[in-house]
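These notes open a run of structures that come right after.
All of the numbers you see were taken from the coordinates with simple rules; none came from a lab. Computed from a predicted model, the values in this text were never measured in an experiment. Cβ atoms are built from the backbone, for glycine too; each structure is taken alone.
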Structure P
Amino acid sequence: MADRIYLSSPHMSEEGYEQQYVKEAFDTNWIAPLGENVNQFEKELAEKVGSKHAAALSSGTAAIHLALKAAGVGEGDIVFCPSLTFSATANPIIYQNATPVFIDSNEETWNMDPDALEEAFKKYPEVKAVIVVHLYGLSADLDRITELCKKHNVTLIEDAAESLGTYYKGQHTGTFGDYGIYSFNGNKIITTSGGGMLVSGDEERIAKTRFWATQSRDKARHYQHSELGFNYRMSNVVAGIGRGQLKVLDQRVAKKRYMFEFYKRELGSLEGVSFMPVNEWNEPNFWLSCMTLHGKVRPVDIMDALEAENIESRPIWKPMHMQPYFQEYDFVGEGVSERLFENGVCLPSDTKMTDENLLKVVEIIKKLW
């Protein structure tokens, strides 16, 4: 059996940048959730995306959780959230004892439908926050979404977990909302094995989230806690990996784009096949190359054929309003997210793939037609 081709696996730099920073952490004995790598990773990531302030945390989920807390979301508050996303976007709403209302996608972006969002504002004028996701590295329609949030004076949180390196009209995703979050999970475009970052223009709020993330330890000689705290800070070793990975982000985006264009060129003319939408205002990072099928060949056929050759692929995210845990919550929309889930497939998008690997994937798929 040939070596497995993965959907999207960690890819350390050929230059060994990560090892240099990790060695530094060991050499200085800073194996802790603080240190020079943590401080510098926050600074370097903020500079890279054009944000003013950043807090390095244990995961992207932790970053969403603290963004909701910073926005004052609490028990009984309503938070709008895209339905077509991974559960990590929605789970922190429940952590805060708040109520999610799921918003449908549109075909033009695969992301939150501004028309459905406008409808939701009419239905729930008392909403406390909106989380928008940039799915698979495709940016949402940020002009309309930010305009609606400003009009209703509601906090906007950008879940850019999948879109580090994506631009919307020349500006990095994650920097349009009141808060932006990034993920460095093992499958992301750059990884620290696990970790996340919260960014914001509000220095005071970022300082507060660092405080909460460090068990809300008050400034006192003894251990004193006046607020509920969390163990959410990133370790100095993990941050060292992140600093090294940040140096190759642009290379990774270029490779992801190359793979998407390869798949689109080779498979785009097959009957019933269409690829995820790339709009003129959007420069995606192409985290995953995804397509939809509207013909006799179904997503499961492609996934089974690839798996038989030891190649990993996945369905599109199953919408939150269809999930057993979340099905009691309201959904606003017309079922676009359901159709994308039923017809979509994520192709292998691992940046270590060779042209030979890509050709193999394409040939297996073409045989189904």
Structure Q
Amino acid sequence: MRIAALIVAAGRGTRAGGSVAKQWQMIAGISVLDHTLKAFDANPKIDRIALVLSPGETEKAERYRNAGYIVAMGGSERSISVRNGLEALTSFEPDKVLIHDAARPCVSSVLIDRVIYALETHEGAAPALPVIDALWTGQEGLVSGTRDRTDLYRAQTPQGFSFCRILEAHKSHGDGTAPDDVTVARAENIDVAIVAGDDDNLKVTMPEDFEKAARILGAQRMVRLGNGFDVHRFGPGDHVTLCGVRVPHDRSLQGHSDADVGMHAITDAIYGALAKGDIGQHFPPSDPQWKGASSDIFLRHAVELAGKLGWAIGNVDCTLICEQPKIGPHAEDMRNALARIMDTSLDVVSVKATTSEQLGFTGRGEGIAAMATATLVAK
């Protein structure tokens, strides 16, 4: 039996807030959509994954195609997006398909398996939770009545079906008015079995749901911590490079590379979290090819190594220690530069500064020190 998963990620989700759609917002340094994809990638019963993105997201679509996913463009309504995704899967010829909302990043393999097992004896299956709370109606802020909760369920995804039957159902009944795929299936007289849902299978809808999802995912994920420390002395020059930003100054930092003390500390923190040594082991100062090299080469290498070993950036915090130059006016530019180099979101990158109260070599203006902490989370 060939089983496909279809991840619907074409919505806007305005109630979730943020400057981008909720599927692109970050939880622990990874987008909501990528958390969802990882859950299905990790299930060995899923043979192929397709996803539906919003029209115009051509760069993202190309990136996911290059990663091996089938990608379709969405429509004006969810059911139209699903139909487009199902049609994109026809060349794979799946027997069964699981249709899942990208906004449910905490879906477990156990729940995916429940739906798959139910499809062995039913043409449709979907998870749900029985309604256990009292139900009221209300008017003008006052309780106006009650409703019987008997036989009421809270629907979840993934909703699984015979591929051919649900494709035909969407062609016949997917006019944009159906709230979910079970509704479309029932319009085509497809019986849908109810399987036990999961309280942790949260649908990210409101801003506070991101924190809830982070707690759920955090309980399932390993974390590593590393720290880094670096020092460079001043010498002749007219600027310093700190965390990827050129800062005017009456002296420059001296070193074999560009002497970006902040980026060196962050790079060593990542290597430390991986237990993979330090910059000097990966880029020996005795090697002339690194003379004057830009330090983003080192940082990118550390991030790429982390990815190959199954880790993603959770967050990075760097403190620059100096009397001069003043860091505050440049801190946002530094954060942006680091986020771009590490290919992560700005909200997990921190750059701050302090002085040593005119004590020690930094207090005497002889150089700049930096210390950094990096957390890595298992992909």
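Upon calculation of Rg/Rh (Cα atoms, Kirkwood Rh) from the atomic coordinates, which of the structures P, Q produces 0.98?
Answer for the origin of the read-out: P.
One of P, Q was used to compute FRET efficiency 1/(1 + (r/R0)^6) of positions 60 and 324 (r between Cβ atoms, R0 = 41 Å, to 0.05), and the result was 0.95. Which label is that?
Clearly, the read-out refers to P.
Once mean count of other Cβ atoms within 10 Å over residues 292-299 is calculated for every structure in P, Q, which label goes with the largest value?
Of structures P, Q, the maximum of mean count of other Cβ atoms within 10 Å over residues 292-299 occurs in Q.
Given that mean count of other Cβ atoms within 10 Å over residues 92-99, derived from a single structure, equals 21.5, which label among P, Q identifies that structure?
Q
Matching task: 15 is the computed value of relative contact order in percent (Cα under 8 Å, 6 or more apart). Pick the structure from P, Q.
Q
Ok, one more. With helix-only ellipticity at 222 nm (-39500 (n - 2.57) for each DSSP H run of 4 or more, over all residues; to 500) derived from the coordinates and found to be -9000, which of P, Q does the value describe?
Comparing all candidates, it corresponds to Q.
Sticking with this one: Between structures P, Q, where is FRET efficiency 1/(1 + (r/R0)^6) of positions 164 and 236 (r between Cβ atoms, R0 = 41 Å, to 0.05) highest?
P
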